[in-house]
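These are the structures in question, set out in turn.
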Structure I
Amino acid sequence: MSTESSPATWARVLKYASMLIVFLTMLVMGALPKLLPGVMPGDMDSAAMFAEFGYPEWFMYVTGGLELLAVLLVLLPITRWYSGLLTAAIMAGALFTLLRAGMLSETAVNVVIMAAALYLAWHEWKHAPNILLLRA
């Protein structure tokens with residue numbers, strides 16, 4: 001048996017790592033603090049943070065709901081493509097907000113999550129349903 005890793009093995013490892021990153025970060029760092037503010041230990045005050053950025057409080061719940069949707073979509077193979085795209089879009093919005101607020105040093109985590117989400121979407125493209133896709 002060979003000890004060398006094949007490209008397919010590395011692709012599988014990267015796919016599952018990106019799924020784990022999307023699942024954990026969007027659930028623990030994303031959805032839960034926004035949908036259940038004050039419940040998570042050591043959690044930042046999401047409402048104050050959204051107010052600081054100039055967003056209304058209801059937008060916090062919309063963002064949290066979309067993040068929870070991304071978590072649920074990553075669980076099924078047929079919807080992982082959508083989870084990757086949704087997560088990347090959410091992270092693009094977060095990056096825009098942080099850059100607009102002049103918080104460049106806070107963007108690294110968002111860039112990593114966005115890269116993982118885009119890799120997941122790219123990897124799952126072949127499994128995506130033909131709905132909303134312009135392919136035969």
Structure II
Amino acid sequence: MSSKRVLQVGEQIREHIAMMLIRGELSDPRLKNITINAVKVSPDLQLARVYYSVMGSPAERAAVDKGLKQASGFIRRSLGDTLKMRYTPVINFFFDESIERAARISEIIETVKQEDAQASASLGTTAEESEQD
């Protein structure tokens with residue numbers, strides 16, 4: 001199986017699940033404000049790992065995870081109708097922590113920049129004071 005085909009199927013699955021969420025086909029109230037980030041499909045097209053992110057508390061994240069696991073059969077059935085493949089991949093959902101990590105790294109960078117600016121300002125003031133003495 002070519003890797004191009006695997007990538008295409010992964011993208012089709014990502015788009016289909018995202019559209020199901022947008023159209024409200026998944027009526028579970030826990031499944032709100034979800035972003036489908038990526039789908040990785042096994043080379044034999046039997047397994048799809050769906051990576052999602054959701055903004056909220058850990059309790060909200062756990063509720064979304066539970067809702068997605070319960071809806072996986074419905075999603076798989078809907079995918080089977082759309083993909084027209086011999087076998088519909090088994091869908092497994094995984095929380096994607098990369099967005100939270102990127103936000104945390106941005107916060108750290110901003111903190112370091114602010115500390116650097118404060119240190120530069122205090123050193124500049126100290127140097128000016130010593131020149132006046």
Structure III
Amino acid sequence: MNNALISKKELLEMYGISYGTLYRWKRMGLIPEEWLVKKSTFTGQETFFNRELICRRVEEILAKKDSFSLNEIQKELGKKTEEMPKIRIVTNSGDKLFYLSEISDVIIYSKGREQSLIGEIRADLEKLNSTEE
């Protein structure tokens with residue numbers, strides 16, 4: 001499996017949290033719904049996460065849960081999540097939101113050639129961020 005992804009099972013074992021705890025965090029918005037990646041595997045459909053995003057988030061929650069209520073943590077982390085740069089891909093059949101940190105490249109194929117757009121996307125994001133400050 002892709003190293004950028006971590007299975008739900010692996011995540012639960014790595015941090016010693018239960019399925020119920022993970023899904024309570026999801027229901028509260030501590031873990032955004034769009035972070036869940038459903039994939040077909042030889043054993044059926046399984047849930048995966050972007051390893052970097054989910055591990056950072058679980059570690060933040062675990063570090064704060066003894067000092068703050070889950071509602072307090074949700075307010076802080078919810079704000080952080082809202083501020084994360086995102087790309088929304090819109091198609092004729094729907095749309096999907098991606099966090100920029102999940103994207104390694106965006107490539108356009110045309111007339112037998114390909115062109116990477118990720119550098120331009122990141123440069124545009126820097127321009128946006130600099131005009132907001």
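Descriptive notes on the structure:
- semi-axes √(5λ) of the Cα gyration tensor in Å from the coordinates reads 48, 18, 10; which among I, II, III: II
- When relative contact order in percent (Cα under 8 Å, 6 or more apart) is calculated for each of the structures I, II, III, the largest result comes from I.
- Computed 33, 18, 14 for Cα extents along the principal axes in Å, for residues 14-53 alone - originating structure among I, II, III: II
- Looking across I, II, III, the calculation of helix-only ellipticity at 222 nm (-39500 (n - 2.57) for each DSSP H run of 4 or more, over all residues; to 500) that yields -14500 traces back to III.
Since every read-out is calculated from the coordinates, none of them should be taken as a lab result. These figures come from a predicted structure and were not determined experimentally.
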